[in-house]
Structure I
Amino acid sequence: MKKWNVATVRAAKGREKLGCCTAYDACFARLADESGVPIVLIGDSLGMNVLGHSTTLPVGMSDMLAAVAAVARAVKDALVVGDMPFGSYQCGEDEAMRNAVAMIKAGAEAVKLEGGASVCGLIRRLTAAGIPVLAHVGMTPQSVNEYGGFKKQGQTREAAEKVLADAKAVEEAGAFAVTLECIPAELAAEITAALKIVTIGIGAGPVCDAQWLVMHDLLGLNEKVPSFVKKYADLASVVRGAFSAYVNEVRKGEFPQ
């Protein structure tokens with residue numbers, strides 16, 4: 001396997017489709033890495049999939065730094081990207097820089113942040129400091145309160161033009177890739193054709209240069225998943241079965257022997 005980095009991700013556009021996923025701990029990060037996943041994202045979706053929150057908003061830097069460090073220790077070949085949680089970059093560029101530096105020191109090789117034109121100044125400052133940025137436009141989960149729920153974006157032409165403009169803006173600002181979340185497939189295809197950087201879709205159709213899936217969704221650990229998700233395993237049933245067998249054998253005196 002080759003070591004993935006920002007340069008090899010850039011070079012993959014038009015040559016190789018990338019299947020990328022989240023991971024939040026050393027165990028699953030190692031397994032993803034050994035399976036050839038090119039980009040492992042420590043997402044702020046940690047809040048929903050690990051910490052039991054209903055949104056990503058309660059996640060803090062301390063949560064993310066611990067998870068980034070765990071994943072970075074386990075990964076050898078994948079590009080490790082740390083998600084900037086809500087509040088870590090909205091309160092001024094100086095604080096955002098400190099938090100991004102902390103993310104890199106914890107083991108991330110790039111950071112991801114949400115927003116289009118509004119965060120381009122920060123993207124320029126981060127990249128000028130040698131911190132690669134993976135941008136995120138379309139449905140941005142940290143804006144869930146503004147949307148009134150996790151809702152598809154870019155469905156009118158006016159809204160689509162804004163998403164396209166945001167994608168072009170983050171590319172111009174220096175992002176090496178951009179996540180397109182929950183937008184119409186036709187819009188994602190238009191953006192992918194218009195940009196020179198890699199587009200990573202999640203609920204954005206098949207034309208993007210790469211795809212994200214949340215680890216817990218693709219492994220079948222979450223019972224309720226978005227409609228676009230494909231479950232590649234049903235680990236929830238396997239895990240329940242193992243726990244039940246263990247409890248029953250202890251109860252019957254069959255374990256330990």
Structure II
Amino acid sequence: MSNIRNAFENKKAFIAFVTCGDPDLETTGAVVRAAVENGADLIELGIPFSDPTAEGPVIQGANIRALKGGVTTDKIFDFVRELRRDVTVPMVFMTYANVVFSYGAERFISTCRDIGMDGLILPDIPYEEKEEFLPICRKYGVDLISMIAPTSENRIAMIAKEAEGFLYIVSSLGVTGARSEITTDLSSIINVVRQNTDIPCAIGFGISTPEQAGKMAELADGVIVGSAIVKIIGEHGKEAAPYVGEYVKKMTDGMRK
């Protein structure tokens with residue numbers, strides 16, 4: 001059984017996204033630890049990329065700051081090795097196909113296994129093209145996480161049937177970023193998912209308040225929050241960890257009341 005399942009055992013999972021190296025890797029480590037201490041059940045680590053097509057301005061800004069600060073894939077791998085000494089919750093990388101291709105897919109994915117990463121999310125790889133990575137991920141026991149968007153429609157069942165780790169349900173059209181309300185008919189998407197798999201599903205994109213987290217947790221098995229956390233890091237820089245911890249606690253309290 002995938003280690004990712006542990007994040008969803010007996011509770012709704014809170015999944016926190018952080019861009020590695022924004023403003024530096026030391027801060028990223030402090031932020032991850034603060035998030036876990038305050039209830040985060042799974043951590044998504046973003047590997048920065050120069051053209052992050054799924055991201056809105058907040059996470060784009062974090063990517064630019066991290067790359068300017070000199071972060072590299074190898075430095076992030078070393079950082080995760082160190083992080084894994086005391087952080088035991090499941091962790092996944094979120095990055096883009098180009099990052100994996102340029103590093104060498106087999107080398108990248110085998111290193112993920114060696115350093116203790118549990119999964120990989122590649123938002124620019126459509127379902128039809130996942131075969132490029134899936135056999136290598138299976139070879140090394142790294143879950144390739146599938147995404148379902150409001151536009152997936154008649155492909156939802158197909159994607160759900162083959163899902164691994166957890167299913168990432170994209171709440172809204174467009175890029176990442178906080179939204180004042182989420183209007184997508186998520187319950188019908190989740191109904192189709194439930195009919196086709198028992199893999200947990202988590203909703204992401206646009207969730208920033210405890211109220212939104214609570215509503216999404218009623219529908220799904222978990223809630224993913226990225227831009228709101230990255231925004232706090234952007235505002236507080238190297239002092240961000242306690243502020244992120246406080247925010248994660250508010251969000252997890254909102255989901256589990």
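Identify the structure, out of I, II, from whose coordinates relative contact order in percent (Cα under 8 Å, 6 or more apart) was calculated to give 16.
Structure of origin is I.
Given a value of 1.4 for distance in nm of label points 7 Å out along Cα→Cβ at positions 24 and 240, point me to the structure among I, II it was derived from.
II
Please state which of the structures I, II yields 41, 26, 16 when Cα extents along the principal axes in Å, for residues 136-199 alone is computed from it. Spell out each step's value before the answer.
Details: I: 32, 21, 16; II: 41, 26, 16.
Of the options listed, only II reproduces it.
Thinking of I, II, which structure, once Rg and Dmax of the Cα atoms in Å is computed, gives back 16.6, 46?
Considering all the candidates, the number was obtained from II.
If you work out FRET efficiency 1/(1 + (r/R0)^6) of positions 96 and 248 (r between Cβ atoms, R0 = 41 Å, to 0.05) for I, II, which one comes out largest? Working shown, then result.
Values: I: 0.20; II: 0.95.
Structure II comes out on top.
FYI, it's all coordinate maths here, none of it is from the lab. If you're wondering where the values come from, they're calculated on a predicted model, not measured in any experiment. Cβ atoms are built from the backbone, for glycine too; each structure is taken alone.
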